[in-house]
Structures are given as C-alpha cells and as structure tokens.
1. Assign the value 1.00, calculated as FRET efficiency 1/(1 + (r/R0)^6) of positions 15 and 79 (r between Cβ atoms, R0 = 41 Å, to 0.05), to the correct structure from P, Q.
2. Given 0.6 as the derived value for distance in nm of label points 7 Å out along Cα→Cβ at positions 111 and 127, which of the supplied structures P, Q does it correspond to?
3. Supply the structure label, taken from P, Q, corresponding to mean count of other Cβ atoms within 10 Å over residues 47-54 with the calculated value 14.0.
4. For which of the structures P, Q does the calculation of helix-only ellipticity at 222 nm (-39500 (n - 2.57) for each DSSP H run of 4 or more, over all residues; to 500) return -15000?
5. Upon calculation of volume of the Cα convex hull per residue in Å³ from the atomic coordinates, which of the structures P, Q produces 206?
6. Could you tell me which structure in P, Q was used to calculate percent of Cα pairs over 22 Å apart, for residues 63-142 alone as 42?
Structure P
Amino acid sequence: MANSKRKCKSCGNSVRDYVVINNSAFCSIEVAVKYAYANKHKGKEIKAKEQRKKDSIRKEKLKTVGDYIKEAQVAVNKYIRARDRYKPCVSCGSNPSDSDLMTGSRFDAGHYRSRGSAGHLRFNLLNIHKQCVTCNRFNSGNTVDYRIELIKRIGLDNVEKIETNNEPKKFTIEYLKRLKKIFNKRSRFYLR
C-alpha cells in the first residue's frame, strides 16, 4: 500500500509519498494544515444555515394576525410613499427637503380615516396618501385640509364612499401575506 499512488485531497495531484490524516491523503503536512484551516468552519456554516432556517420556520409559526397586519401595513405604506414621492403633502401642500429634518421633512403614509377609527380601510389606497410628519403626527392628520385636497385628487364621490364605508372586514393570514408580497413588489417597481 505504501508504494501505491493516491490523490491529494487539497491539490488533486497523484502522489506516491503521502500523509494520511482522517482517511484523507495529502502531499505533505503543511498542505494538510492549510486545507484544515481553509475548511475549518465549513461544517459549522452548514449547521448554522440549517439552524437559521429552522428558527425562521419556528418564528413564522409564532406570528399572530396582528404581526401579519403590521408587516402588510409597512409594505402598503412603503408603496404609498413611492407612489406619491413627487407629490406634495396632501394636507398642507409642502414639499420639505431632507436637509431640514426639524420641521417634518420626512413623509408618512397618512390615512384620511385613521386606522383606529376605520381599521377596515387601513389598506384602501384611496384612503392613504403621502403626508408630512408634521401634519400626520403633530396635527392629528390635519383632516380638514386633507379632505379639501383629497376631493381634488380622487373626486367627491370617492371621498364620500370612504366616509360612509363602515362595513367591517376580517383579514386572513393568507390575504395579509399576499398583500405584503404584492405591495413590496409594487414599491420596488416605483423606486426603479
């Protein structure tokens, strides 16, 4: 057996004088050490990847409907900000710059009828428009000016439909997952 040739596990060359470590042949001890250092974490990385996959499945099972609603709302809000990125604030008409962060230069996806009072309209695209942080958070939505501009944007009939819509809606997990997927895709389309 000592006179037979074996392939080195590291370089693949056939060698007559080889060193056997863990049933693997190597050209020399130095090559075996380099190979060991290079592949030191190989098994651990695979185990860590499998563990992350198991963890994500376990976390997915622990989610409630409320968690899915939050994720879908984030996706819808991202889409609204992308859709209306060139339009001014729906309430005050301002278009603040990013250099002036103290005055509410960032924008929210503001709801005409709030999510608290009309949760069934939380994903209705006619009910959500780009609104500056000052109007949305500090002026309670600035609804009077919001309504005036909303009539100009979508028409009086649609505004009245939003105002009179009180039909309750129950969101399923499958619906919320699909909604999140669709609006994440749409927001990427607008941000190209």
Structure Q
Amino acid sequence: MKLLYLSKEIEIPENVKVSIKNRKVTVEGPKGKLERDFSNYKVDIILEENQIKVISYFIRKKTKAATLAVVGHIKNMIKGVTSGYVYKSKIVYSHFPITVEPDNKKREVIIKNLYGGRKVLRVPIVGDKTTVRVERDDVIVEGIDKEAVGQTAAKMQEICRLRGKRRKDPETFMDGIWIWYKE
C-alpha cells in the first residue's frame, strides 16, 4: 500500500537554536554549532515555533527511508550540540604494550608497538570539533558530531585489525584498540 504523505515532527529544546535555508539545517547549542545540507533528499524541511517538520510526498520504500534518515540526522545534531557524544575504546595487549599518542593539533592519533612491530600507525581524527585523549588503558573520543566521533573510533579499531598470519587465530592475537562504550 502506497502512502501519499509522510510527516515527522522533531521537538526543539529551549537552549537550541535552529535555522533552515534551502534544505540546509544549522543547529546551534551550548556545545557548539553543526551544519548539514539535505539538498539531495526529496523532502521538505519546515521550521515552526518549537518543532521541525520533515515532510515527503508520494511515499515509496526509498523515500520513506530517506525521510526517516533526515529525521535521525537532525535528532543526532540536536543531541550533539546539547550533550555531545563520547566513545571509549580499550587498549588491549598481551605481551607488547601498545602506545597511543593523540595529537589534536595535527589531527591524528599515533599508534606504536602493535604486536611488537616497529611500524608507526597514523589514524586521522575526523571532523573539526572531535578530540581524542588517553586515560590509562582507555582512548576517549569526544565531540558534537556523531558521525565524526564514530568514524574516528572505528578507524582506530580497523587499523588494529588482524592481518596476515595473525588473522587465522584471533583468540591468541587479541591485541588492538576495541570500542566498548558509546554515549
């Protein structure tokens, strides 16, 4: 059954300011400011007093998915500027201690001594407002953009993935940086 009309509302908190111009949504809150362009989606985004309406017409499976994706992105932006996102990763090693050094000025994380190797691994920090810090055995990635924070944590985990002769026995070779907490 086809729907002719789909409308979703998003409530705007009091301490958040939203502006919409030509499907470009700007959300400003206590933690910072985020912008996102939704011009390639076939949806209408309307700003009312204290809510945002996302409307699409002649609904099929893909247009419904696109509409709900826009709603999810806007909700993530609002949550990001109000409370922010935190991903925590655990540094795990059995014999050779892994060294993780974040460099927020050069926008990269340096990983040394993975499996006792001499190769220095460099992971870029995604986004302008994402910060990385190390506390004991935890690598903490913080920021207001959910995608940037998640990509930075995922790239650190991916670069430590088992390759070569070690990939055959992941129970023996469990060294790496593994995501264990998302907020």
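1. The structure behind it is Q.
2. P
3. Attributed to the structure labelled Q.
4. Checking each candidate, the match is P.
5. Label of the source structure: P.
6. Here the read-out was taken from Q.
Every read-out reported here was derived from the displayed coordinates using simple, explicitly stated rules and does not represent laboratory data. Being a predicted model, the structure only gives us computed values, none of them experimental. Cβ atoms are built from the backbone, for glycine too; each structure is taken alone.
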